Structure formats: C-alpha cells, structure tokens
Structure I
Amino acid sequence: MLPVHANWTPPPRQSIVKLAKRALDKLPGITHVHKVKKGDTLWKISNMYNVPIKAIRKWNKRTIRRNILRVGAEIVLKLPATYPSST
C-alpha cells in the first residue's frame, strides 16, 4: 500500500473512442464517429461510408472484438475530405 492524501482522486481516463479519434485526426480526411444502431453490421457501415471493413477493424481494434458490434457503441471512421458532411 502507498500512502496518499485522503482527498486524492485518480486522474480521469480517456475513453477508447477519444484515443482512436485523436490518432485518426492526424491523418488526412474527415474523422467521423458512428454510433452503432440495432441492425448495423460492419458490412452495412462499410457500404454506408464507402470504407473497407478491414480499415474499420484496424481503426477500432479495442471497440470491435470478434466482429461483434454492440448497440450504442461508438466506432471511429476516417472519411475522404470530399465526403458530404450531412451524415
């Protein structure tokens, strides 16, 4: 055990999505966060944003495990700079 002050609180941890978004922000293009809805699959998301499934898996290694998407989970995508921003 280490001695600490009684009012000490641990520093806040950054979410996995924020860390992934920060890493993708350094690449050219638009960084987009997609919130998974009921019925979403990697294939549907891939077609919706015209991004390869392999890239989605790579960008979201910690969020997507064994190709399972959870409703309400947020995944980070890197879209071309010419992608319409209305999505």
Structure II
Amino acid sequence: MYEIIYSNLGKVNSIKRLSDSTFIPLCEGNTDYQDFLKWNKAQKVPLDLNSTIEVVKPTSAVDKVAELTTKVGELETRLTKLEGV
C-alpha cells in the first residue's frame, strides 16, 4: 500500500510505501516508482497523482490572541445585554 505525500504548497511531492516507510520520488527512471504505477493502475480506485490539498496559512500566536480577545469582548457585550433583559 502507498500514500501520497504533499508538499507545503499542497501538490503531490512523493509517494510513501507503507510497508517500509520508504519515500519514492516521482521519477520515471525509479524502479520503485514504476512498481507503484503498476500497483496504482491495478487498484479499483487509484491514487490521483494530480490531486492537490488545501494549504492552511499558519496564524501567529499574536494574531490568534487578538482574534480570541475580540470574540471574548463580543460575548461579554452580548451577555451584558442579556443580563439587562
């Protein structure tokens, strides 16, 4: 069995052979890659080497604290209004 490994840009970077955790480059001349292609072709649902994943931009701790502080402030305002009802 194999797993697709994606780069930090969300594109297929290599293939990981799960039996021995070997990373296989996407290189036509590589015999392990050729073995993967044969295996993949025989699968009922082959792995898509053209697939991509969404890359989530990292958020700094300072930005996250500011976001949470804003949300806490909004919740406090709503709670004060509810207490006044």
Structure III
Amino acid sequence: MQQIPLPTQEPARPASSLAGRLLNIFPAPVDVFDELKPAPSSVANWLVPILIVTVVTIGSYVVTLSQPAIKQQIVEMKAPAIGRQSAG
C-alpha cells in the first residue's frame, strides 16, 4: 500500500492588492492578517484606511450640519448655557 506524502507547506498565494485587502477585511479578516504578518511593512496598509475614515467623518459632519433642523437644535442647546454664563 503506497502512502501519499502530505505537503509540508501551503502553496504560496499571490499577494493581494491594497483594494483587495481593504475589501476582504470584513468577510475574511484572518486571511488578510495572515497575508500581512510575514509581509514587509508598508505605509499604504495603515495610511489609506486612516484617510478613508477621515474623509467619511468629515463628509458626515458636513452633511449633518447642513440640515436646518439639526442647526436649530444646536442653537437651542447653546442658548441656556450662554444665558447662564452671562448671568454668572
């Protein structure tokens, strides 16, 4: 009876692109981290996600603060505080 030798290493997978890693971080985070662990350090791996989060945050503030109803709520919350400060 002949035994089939078991492979000692997994076949090397080609490195994925930055966009591929960003999209795979949600459905397959283990795969992304396993790929990044042995890879050399890259500034793009942390700079691009930070820039994306920054742009989305600024965009959400702009959209939120452009709504008249939200502006009015902010003014109504500030008025009593300003009144207390000027009276004291």
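Given a value of -21000 for helix-only ellipticity at 222 nm (-39500 (n - 2.57) for each DSSP H run of 4 or more, over all residues; to 500), point me to the structure among I, II, III it was derived from.
Only one of I, II, III returns -21000 for helix-only ellipticity at 222 nm (-39500 (n - 2.57) for each DSSP H run of 4 or more, over all residues; to 500), namely III.
Matching task: 72, 29, 23 is the computed value of Cα extents along the principal axes in Å. Pick the structure from I, II, III.
Numbers: I: 54, 28, 22; II: 72, 29, 23; III: 94, 27, 27.
Computing Cα extents along the principal axes in Å on every structure in I, II, III gives 72, 29, 23 only for II.
Bear in mind these aren't lab numbers, they're just calculated from the coordinates by the rules spelled out. Keep in mind the model is a prediction, meaning the values are calculated, not measured.
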